[in-house]
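Take a look at the structures below.
Every number here is computed from the coordinates shown, using simple stated rules; none is lab data. All of these numbers come straight from a predicted model, not from anything done at the bench. Cβ atoms are built from the backbone, for glycine too; each structure is taken alone.
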Structure I
Amino acid sequence: CLRYFDESGFSLTPSVPYGWQATGQTTRIPCQRSKRQNVLGFLGRQGECFYQITDKNVTTETVIESFDAFSKQYYEQEFLRHGKLCFVVMDNASMHRSDAFKEREEDWLIRGVIPRYIPPYSPELNLIEILWRKIKYEWLPLQAFQDLFHLKYWLKKILEGVGQEYQISFA
């Protein structure tokens, strides 16, 4: 098992690099400040996606909570049945390297989950970065930016559909 972990933030300010409109019509996208929706995710090469959405700031504690939830699910659904370890690849963010995070690594190992780090300044090696880019620049529809309710709705819809309706080719 191999998973790629990272977190990304989403707000009501759309990331729309370009667009089109019918001749004579004006398309407007309101820009509004909002609470940020942070997503912590674990992505597999076959589209397996475990995620948590929070409006809290991402800290060591929120990363630990996410690893606890993922490792619990992995332990119950995979490790007990097949005994295979799951390596989780992530960047070197301070919250991933903190003492509090490192203190929990043994607990996750017991559940079959082993964190591993990519070399510094190499985000292209963390494949979940592709997921964040696809969501922000391709998959989030304009309706998602109406308000926080719609943003959360579309984030959940997209993340639940990763691997089926929303696919990524890593080739």
Structure II
Amino acid sequence: MNIYGYRNKFPQIDPSVFLAPLSVVIGDVVIGAESSIWYHTIVRGDVNYIRIGEGTNVQDASILHVTREKFSLEIGNLVTIGHHAKVHGCVVEDRCLIGIGATILDGAKIGEGSLVAAGSLVTPGTQIPPGSLVMGAPAKVKKKLSPEEQERIVNTSKHYIKLAAEYREALA
């Protein structure tokens, strides 16, 4: 793991967070308890801030970044960000799942309990209502998620909390 300050801003990372070797966290970043940042992931809060809530997992080779003076990045609690996702200058509310290879761009807002399907492109400024299944390029709301589907999203986050604890112990 590589943790760097930038322009006198330093990451604030809860001691319970799992930072995989080869992950990079830079600048004005706060990561909440029991979250995990997996292999080859970059969290770059260099020109604006990034806030990651509790119990959130950012999977392998994802990129989290911001836009100078205009778009920070806020990710809620119990969020799953799939492998190779790009999440840039937006808001992802609690209990969302961002699928493998999805891209979320500046000014977008993903409402609580939503699922952005793998490979989807959420264009700048898009506002996704809570509890939505979103897919496509550009991404469109396809349906309202059932309570059971939303619970599966939370269960994915809980799985990664356990997996991160196992990795912390194994790599200690």
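Compare mean count of other Cβ atoms within 10 Å over residues 71-78 across structures I, II and report the one with the greatest value.
On the way: I: 16.1; II: 21.1.
Checked I, II; max of mean count of other Cβ atoms within 10 Å over residues 71-78 sits with II.
Here Cα extents along the principal axes in Å was derived from just one of the structures I, II, and that gives 42, 37, 20; the source is II.
Consider the structures I, II: one of them gives -5000 for helix-only ellipticity at 222 nm (-39500 (n - 2.57) for each DSSP H run of 4 or more, over all residues; to 500) as calculated from the coordinates. Say which. Don't skip to the answer; put the middle values down first.
Numbers: I: -9000; II: -5000.
Answer by label: II.
One of I, II was used to compute relative contact order in percent (Cα under 8 Å, 6 or more apart), and the answer was 14. Which one was it? The read-out comes from structure II. To test your reading of the models, identify which of I, II gives 4, 17, 21, 22, 17, 13, 4, 0 for P(r) over Cα pairs in 5 Å bins from 0, in percent, for residues 79-134 alone when calculated. Derived from the structure labelled I.
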